[in-house]
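Before anything else, here is the set of structures, which you'll find just below.
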Structure P
Amino acid sequence: MKCIGIAVTDPQDWTARALYEAVTRAGGSPFVFRLHDVATRMLGETELVAGDVNLKSLDAVIVRDVGGSGSGSGGAEDMSYRFDVLCNLEDQGVEIVNPPLAIQTAANKHLSSYLFKKRGLPTPDTILTADFGTAVDVIKEWGRAVIKPIFGFKGLDIHCVKDDNNSRTLLKKQLDRRGVVYMQQYIPNPGRDIRVFVVDHQVSGAIYRYAPPGSWINNLSQGGEPGCCPLTPEIEELACGAAGAIGAVYAGVDLIEGEEGLTILEVNGTPSGRGIFEACKVDVTVAIVRYVLGRGNG
């Protein structure tokens, strides 16, 4: 029986529980732990321990969530340590899904955008700058722009701006706070985006995410509503291409429907499976566990 670690922030999270159940049903032995709680012992041989379990003894680790700086952590050093734990386990021969590098790449919107462009994948025009005047000129040229944190999650701290005084004040605050601003051209859309779930180079399913009334942000964590999205060859090709660009085994790929077709917004390297299960009755954790246990995709 294979022992599969499940790295979580909240053990009661829907996806964490679904992964536990999927591992159990597939004949594996799940071990749930928080990266925040791992102790590293460098006393002769290096050991990474959660509770009384040496994590090197695990056959694989599925990373449900690394957590944010506010998730029961001490800040930047704790976040860095969690990634170090994953990297050290990988170095010790434990299979990590998703690989630490893929999770880090997906979390970095600047690097993700670069890789999409490098591979010729459609993504919004993007500018990163530390210069206020350059940012204002770009907004004037585009008409509307979306400002995002380079390292952001759950649709937090995202702003749609245009060339007016309020937007300039917001832009100045963002530059003062972050030192650099990441901006993408706003793409007019039907009030929804598409979240596509990719596992091992195949699409498991997709959902529409509809923005709540009075909002333009579609994230389910910000009040968006899921709906089942029919798959098309274009959706599948773009989603698999985006997941492959960041090196993810499984991913949530966000697409937007614009006048010129579909465009890739970003990739989530630790996506929740709850929305697609509720909307389409597709449990993506089954495919993830099947991959990890090496049982193929059939």
Structure Q
Amino acid sequence: MSAAAPYADLTPERVLAAVEALGLATDGRLLALNSYENRVYQVGIEDAAPVVAKFYRPGRWTDAAIAEEHAFAAELAAAELPVVAPLIVQQRSLHAFEGHRLALYPRRGGRAPELESAEHLQWMGRLIARIHGIGARTRFTARGAIDLATFLQAPAAAVLASPLLPAGLASRYRAAIAALETPLRQRLDAAGARSLRLHGDCHPGNVLWTDHGPHFVDLDDARMGPAVQDLWMLAPDERALELLLEGYQEFRDFDHAELGLIDTLRLLRQVHWAGWIAQRWHDPAFPLAFPFVAEPRWWEQHTADLADAALRLQE
């Protein structure tokens, strides 16, 4: 397995062999599912429902951090919350096969939630509150938190080390990041948010809706952070956020001071996304999926956006 192409050896035959090694008889059917950070496949099983095999990106999470993700998902599922948890196979959920780590999940279908629907928004708000009620019981110790080290400093370093960033923009980009650091830290500190275990990446693509309501998938970005992190990405406007909070507060109190963090969290996500792309550019899937990031004009706009945001925050 090459560090430059971490999934180059993950052929269809090897995916099927990895699942077979766990004692499941595959029927040869294999469907690649949409995922960039990891590799995820629907695998047909003889005389049984298909399973979903998730192969973790090498080096991203430690085994201890993945164990915390799996334990959180299992805790939520045990509380009868609609969260897709990994299957226990051969008395464990995390497995290794020829240099790859993988987990198996039950297949769960669904459609995207309707973010203009008051019923859908309130329903999701209630479920997120219940997830947070369990998330607040204890803390992650291996998965980290939403902080400047992870969402500003590390991604900025990845961008500055990447050939994607035009040489002529490096000083402006570095200055914009430096100007953001103090006001962002002040806002995180001022909110005084209670940190809890989160889904972490609760956007509409990670919510699947069925006739029985929503279920949440992909806890790969679970970490410690403020409750509002799991709400703002599901709210396209202020009215949607109000409806989410109406549902949320039926089950759990919400600290409205956290609403002041939304712009900060949105900006950190923007910086983190650019750093994620820069760090993963060696993976052949990324240039194919995000060709616009190779264009200097994209980085010019990104740098200008960060500089403008720094000015607004300072004012």
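Comparing structures P, Q by mean count of other Cβ atoms within 10 Å over residues 108-115, which one has the largest value?
P
Of the structures labelled P, Q, one was used to calculate helix-only ellipticity at 222 nm (-39500 (n - 2.57) for each DSSP H run of 4 or more, over all residues; to 500), giving -10500. Name it.
Structure P accounts for this read-out.
Out of P, Q, which one gives 18.0 for mean count of other Cβ atoms within 10 Å over residues 92-99 as computed from the coordinates?
Going label by label, the one that fits is P.
Of the structures labelled P, Q, which one yields 60, 44, 35 when Cα extents along the principal axes in Å is computed from its coordinates?
Answer for the origin of the read-out: P.
Can you say which of P, Q returns 13.2 when mean count of other Cβ atoms within 10 Å over residues 172-179 is computed?
This value belongs to structure P.
Every number in this text was worked out from the coordinates using simple rules, so none of it is lab data. As the structure is a prediction and not an experimental result, all values here were calculated from the model. Cβ atoms are built from the backbone, for glycine too; each structure is taken alone.
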